[in-house]
Structure P
Amino acid sequence: MDPAASVNPLGWALGLAVTLANAFLIGRNLTRDSHSHSDSATTARNPGQRKPGLRDSMLFALAGAIAAVANQPLLTASFFLGGTLILAVARWQNQVPRGLTSELAVLLCFGLGYLSLTEHLALAAAVGIISAALLSEKESLHRFATSTLSDAEFTDTLKFLAVVFIIYPLLPEGNYGPYGFFAPRKIWFFIILVSAVSYFGYFFAKFFSEKHGRLLTAILGGLASTTAYTGAASKMVAEDPAHAVPIVRAALLANSIMFPRMFILIAVIDHDLALRASPVLAVMTATGLLAAWWLGRSGERPAVTQSRHFSNPFALRPALKFGLLFTAVLFITQLGRDVFSQEGQWITGLVGGLLDVDAVVLSFSEAFRDGKFGAVDVTSACVLAGFANAIFKSILAFYSRQPAFYLRLMAGFLLIFSAGGLALVLL
């Protein structure tokens, strides 16, 4: 596409404004660095030495804008290569060992100037702002990379990213084995969720207070997957038994979020059904929050030292163990659905709820919309699916081998679903 043809005169003016703004933001940071105390001392010993600065950035950016309007590949390449040569010669003449950040930033201005005069104006503005922010936080980024982030944390971050962005895309889609129970991507996604809760929980605890970090992790875990969060919480307790009670409070908080999430899913299908189910769901949410407060009271204590609950941010072996258990329950679920088929909707919903509450909620809500079930039937199915899911999560909690954790969690589940059942009868 012809860059010049994609804009009118008003567009040229806007593109030039973004070009100059980007160059100013980036060049200002370069000028600030060149006048820092360390660079001033170097300049005093080498008067001819200087780094690229504000004027260099703006001129290179304008060269990029001209190349975009001219739309001549040879001219664009000549401008870019000529600018690169100028920067290389200036650096060679200075003969001062330092990084290439200043030169690369000036060359980036050329590219941003070019983009600003094309249909990618918004991208140019965004990249310019991000680049300026990165340059302005030079010291903070260096301190974070070299001091705040340990070698073990950096290595574990690479492992976590590999699990998400390398292994997951390579796994085949679809279901395999008897009853189609073996779904590699679905199982690995569960492993990713368990690992993600542990990973983000570690850094929340590191950069926030222990209590606030645990709270943030519980909220995110409850929104993403209460099953995965409970599995990760079990891992936390196994590594840090002394904090079993505070962690069970967070686990019950995360599981209380499941019922507002149910309400949202139902509302997507049918607003009237969501309103009619809301009293029961509200009772279960309130009961869960009260259970979290009550059962976690004895775990409150002054924080003398900050405990991370994790020896490292990423550990694949515990997540793989939960993945194997997930696979076994997946087989039981698929077997139950095949055996009972459509003749036992309630049993199918109960079995399906072991792993996937959302699927049960959506399927019964759609059946209500089609006139197959009443509002009480759908609400009852939601409670049963949540109860079945609580059974599976209790099994996960048992793997912590810490009664202070799994017994309190089971007691919390018992209170929540007893209140839900009573609300069904009364309301």
Structure Q
Amino acid sequence: MRRWSDQRIADGAGAELVRSARDPGEGPVRVVIDSRAVERGDLFFALPGERVDGGRFAADALRAGAWGVLVTPRWAPEAAAVARGGAVLAAEQPVAALGALARAWRRELGARAIAVTGSVGKTSTKDLIAALIAPHRTVAASRANFNTEIGLPLELLAAPEGTEVLVLELAMRGFGQIAELTAICEPDVGVITNVGPVHLEQMQSLEGVARAKAELLVGMRDRATAVVPAGEPLLEPYLRGALEVVTFGAGGDVHFEDSRSHRRVVAAGSDRYELELPFDSRHNLVNTLAAVAAARAVGVRPSGRVDVRFGALRGERVVLARGATVVNDCYNANPLSMRAALDDLAMQDTAGRRVAVLGDMLELGPDEGEHHAQIGSYAAAAGVELLIAVGPRSEAMLDRYDGAAHAVADAGAAAELARELVEPGDVVLVKASRGVGLEVVAEALAAEEGG
């Protein structure tokens, strides 16, 4: 936005230009929402928070050399009183203004936008899409957790001029949020990775989850491309005729035709794409099919080695000096992702046991006990020989698990027990909802080994 004038910035945000910038014809270097991170040339959006209103720090941001600030009208006079300060913009709803400015910049870029949501795997799929496209187009992809009504606009505004493809992740906590994010990023391609039992406290049912995720499909323009799992009936009501629909997975438009070790052939109509993948986990193979479908939709024909690095705590493998292997997959958990992780554990070659340290899955609503019990049964079927259940909810897993098992109160107790029980040759899956903090188990095992 460096070439945008202060008035154009104000118009894009739907704000009033209370005071002009030092150079009215020159725009900001970047947009920030943390006054402590302000550098010369930044536009500081003073967002109201639950405890502190960012407007309190607007004057300090100007004194630190900010290009300008956007505040509510309450703080505009104080900001405008700063001598030799930059631009002062005022808007009643700064979060909405942030989204509006991001949408204006997205239109200015003229890039193709791919939006990704789903119950499980949206971050990994986003990373895979970016990795497939990067050798062919200039791509900007959102960072982990920058997927909300604040994070998404910041990622759009950080995309530099010349960006050809935007790959964006959309998250939700309730109805209407995916619709809001879709209106901001105006995607050309919408990917829904799956529909599973997550956020059931708010969504109440799988049908509710599907409706919330499908706000992406409802909000896309006609002739946009919808990439959805093959055979998912819960999404069918939202696949209107004006969308180009591409399905992925077994029986879908995009599917695996052949595989030889890590080299796999993806079939899509009459096209064939041979990819070398640095993983063999079942859920990421399915995510790869969704990624190929999205890449094709923006005119990319992927091939060769896929250089992708997934985020922290998402299936990270750590080999311990004692000869055991820890699979640190505790970024988050729900019944769908738990099953996927246990499927991958079942496929692992091991000289020892398959061990699962599984913690509470949160936000599952009134049926949470049954969901946890089903995971216990699934762990048994997956060949888990030792199960450590962590937290009050996960104790229900032991009701349907008949192998060696322990129930502990929290992550700290699980770490102590794992240090005692893990043996050479074991493969240890560590997984729970983020709020459980189960990564301390993997950290404790690694620290004990000096690794």
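Only the coordinates and a few stated rules stand behind these numbers; no lab work does. Bear in mind that the values here come from a model prediction, so they are computed numbers and not experimental data. Cβ atoms are built from the backbone, for glycine too; each structure is taken alone.
I have 11 for relative contact order in percent (Cα under 8 Å, 6 or more apart), calculated from one of the structures P, Q. Which structure is it? Only structure Q yields this read-out.
Looking at structures P, Q, which one was mean count of other Cβ atoms within 10 Å over residues 228-235 calculated from, given that it came out as 29.6? The correct label is P. Assuming 4, 17, 19, 17, 15, 15, 10, 3, 0 is P(r) over Cα pairs in 10 Å bins from 0, in percent as calculated from a single structure, say which of P, Q it is. Structure P accounts for this read-out.
Here FRET efficiency 1/(1 + (r/R0)^6) of positions 116 and 148 (r between Cβ atoms, R0 = 30 Å, to 0.05) is compared for structures P, Q. The highest value is that of Q.
Suppose helix-only ellipticity at 222 nm (-39500 (n - 2.57) for each DSSP H run of 4 or more, over all residues; to 500) works out to -25000; of P, Q, which structure was it derived from? Structure P accounts for this read-out.
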